[in-house]
Structure I
Amino acid sequence: MPCDACGMTDRVLVLAAGQSTRMRGRDKLLEVVDGRPLLRRQSVMAQSLGWPVHVALPPRPHARFKALEGLDLALMPIETAAEGMGGTLRGAVNALPEDTGSVLLLLADLPDITAEDLARVVAAGDAHPKALILRGATRSGKAGHPILFRPETRAAFSKLSGDDGGKAVVQQFADRLHLVPLPDDRALRDLDTPEDWEQWRAAQQQ
């Protein structure tokens, strides 16, 4: 859904500024998936769309910056990340270039999301031009990620705070939301604890 004709550029925003507090000293975004840190995997996958990719990160110094070395990405240290997801989203979206069109929001900690899933959500935007939010969902219809936000929603991000993420934005435009079913439960499957990671890796071996 490129918007070159209207002078705007669609972008991917990878959210990777969380603190991994439940990992007991490990960083879930640096766990190895497909032979590389999860954060690097997600960022490379985001590049498959051909859109500029911005990655919201904790303030420097942080090991996540090293995990992204050599990639053509816009790295965004978010000073308000400590507030929670709301602060991260507010800071990251406000820092995007003024010519930003639609924004595909991708959580960095969803290891089962694929490039095909990203493309499916983007394609749904073409098929449903009146929708202002296109949101990935589980096979059973539970809303998840990734989420595509049209330019009309951008101003609402400046009001976010706390740890509610983009819930307030989604609620504001609920009448123009379209869910995009993705296979299985990967639109919601995040891994927040060492036990989550152990179970997930065991399942990959089956």
Structure II
Amino acid sequence: MPKGSPELTASRKEEIVNACEMLYQTMSFRDITIKEIGAVTSFTRTSIYNYFQTKEEIFLALMQREYEQWAAELQTLAQEHSSLTAQEFAGALAQSLEQHRQLLKLLAMNHYDMEENSRPERLTEFKVAYGASLDGMRGCVQKFFPETDCERFLFVFFPFLFGVYPYAVATEKQLTAMRDAGMEFRMHSIYEMIYDCVMQLLGGAA
């Protein structure tokens, strides 16, 4: 890590992550390289290696930021309400995750390779953010639905999130292939899938 103020280091890392996020809106993970990311930052491409050693580390940092923001929203949800019905809680979670489409898209990627190609200290930073989202959800479920098996809720809900984006978002190429294959399908929105899953886990009718 180069010498410099913590503020400068944080600012540089944020700029790199922002550049990656911008490219990811129109490019695939496979096509994004450190060279591509460096081309849209205000400093040299080689400087990126002072902060991130692989593009996987940059994507992991982007996902870490998404988890941090979502965890903060979960904590606010628990703090601002004394009680919520199952319908209200399911709606709040569905709306929150609908606004975190980026997180769901990242989860649909090869998460295992992303973690394997990151240094232990970067992975630990990410796990702290992921753990905070688990704790935030745990706090909500325990507060609003104390009769619910909280750990079962987490065990089902968090793995479920890995598959939401591919079922809610399809390219025209994918849609054409499904039609050509004679598949009967209806695309569901992120909101619909999250809401229905939460309602099922809480024992209510979706």
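Derivation of every value follows stated rules applied to the coordinates shown; laboratory data play no part. The structure displayed is predicted, hence computed values, not measured ones. Cβ atoms are built from the backbone, for glycine too; each structure is taken alone.
Remarks
- At a computed 0.7 (distance in nm of label points 7 Å out along Cα→Cβ at positions 153 and 169), which of I, II: I
- Looking across I, II, the calculation of helix-only ellipticity at 222 nm (-39500 (n - 2.57) for each DSSP H run of 4 or more, over all residues; to 500) that yields -21000 traces back to II.
- Among I, II, which structure scores highest (criterion: Rg/Rh (Cα atoms, Kirkwood Rh)): II
- For 0.40 (FRET efficiency 1/(1 + (r/R0)^6) of positions 145 and 185 (r between Cβ atoms, R0 = 30 Å, to 0.05), calculated) the corresponding structure among I, II: II
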